[in-house]
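Every number here is computed from the coordinates shown, using simple stated rules; none is lab data. Values in this document were obtained by computation on a predicted structure and should not be read as measured data. Cβ atoms are built from the backbone, for glycine too; each structure is taken alone.
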Structure 1
Amino acid sequence: MYISFMETHSDLTAPERLRVGFQLDRLWHLTTGKSMADTKEESLRLLADVLDQAGVPYALIGGLAVQVRTLEPRTTLDIDIAVGRYDEVPREALLRAGFDHTGRHAHSDNWRAPGTGPIPTRTAVQFSAEEVGIADAISRASDVDLGGVRLRVASAADLIVLKLAAAAEPTRRPSKRQHDIADVIAIVEANPELQTQELLGRLRGIQQMLLDPIKRV
């Protein structure tokens, strides 16, 4: 089943790629022996409903948005949402819907979706705000029907801006920053009109920063 999906990935629609991504999530949990209290699919539906009812301007970013804007299914551990300010996160509505707040970090406000298992096994939801590129990502996000779920998804161009900022963040692990670079490349492969010499130069610069410390180890 997975092989047949992957062999025809370029022909899949965004909802179909997401479904494959959800299947990859389940496969990852099975092969690593980790418990899985819920799936991102139901969490995403509930989160979209909460945000719409609260009237909060937002954009889906991160791995799920990359999956929508690229050609290949992928897996990701969480749901990333951009809002203009942290005080716009609809805390009371999320709590009423069964989400649990798990803490605020330097670059995110972290929650866990409702589920049947312990909180650490539930889908992670991360809100980002007040960072480079966030406001533009929200204002330029478009409505995408993802198999019956309508979500505001950041554009490919704005995802590149956000991914480059994340890749250049020195406090992030090099492996995560490399993943951000890979996401940028995947977005450009699917949207070749976004490739510029400036972008390629920035990618080379970030890549060099990541490789230099490894060479000195």
Structure 2
Amino acid sequence: MMSTPSFIARVTYPFMSVSIQAQFAEAQREIREYLPAESTLTDAERRRILRRYAAAISGNFISWMAAAITCCRSVEGRYAAEENVRVEVAENHPGMLRNFVLGSGAVPAPDDYAYVDCYVTDVQREVSQMSGLFLTCLLGILENTSAEFIPWLAAISKSLGNQDFQYTDVHGLADVGHAEQFRWALEKESALYPNAESEIAQAISIAVKFLKGILSPAG
């Protein structure tokens, strides 16, 4: 199991506003309450969830972080995105995800890409506006809510007989630090936008809708 990057492990970010922390906590609660109990799922539903998750995240998550590096106005926003891209690439998180779904017998098929396309497109439409505020908030929500869905995905995968949990082990540990880092960056980035509150609310809504869509067991 890989360790959390030393920077993330040792730094705290004390300047996050109560409002931003509350909004992140509410999004996390919404995702937690949305996820069905793993024990209630059939194996077909478990594989469907993993396939769709991989189809939506692979090829998109890192590119959204790269976009944040390009368009964040604050030094803190750019730094948070750069640090996270470095970790994703250096530790080969896409490869971990491939091994995770392969071991679960849940490699994405064309139908899975087709299913998640509308959710990915909704996010990409906003990403293409190149707002550092939107991207910092989007990435912060995805990292923060992973505290709910990453252990859930691991439990699903375990039920399917997978034995390679490097992806969920690494993200379960590191994403706590990553989420805190993005919340701190969002605080700094939001000070540079005239309508920050409305854009943050929009980013949270889109991120939650994206996660609910790709994590749905519906046929």
Exercise for the section: For the read-out helix-only ellipticity at 222 nm (-39500 (n - 2.57) for each DSSP H run of 4 or more, over all residues; to 500), a value of -15500 was computed from one structure; give its label from 1, 2. Expected result: 1
Fill in the blank from the handout: Comparing FRET efficiency 1/(1 + (r/R0)^6) of positions 117 and 205 (r between Cβ atoms, R0 = 25 Å, to 0.05) across structures 1, 2, the largest value goes to 2
Exercise for the section: Determine which structure produced the value 38 for relative contact order in percent (Cα under 8 Å, 6 or more apart), calculated from the coordinates; the candidates are 1, 2. Expected result: 2
Fill in the blank from the handout: When 1, 2 are compared on Kirkwood radius over Cα pairs in Å, the highest value belongs to 1
Exercise for the section: Of the structures 1, 2, report the one carrying the highest value of mean count of other Cβ atoms within 10 Å over residues 101-108. Expected result: 2
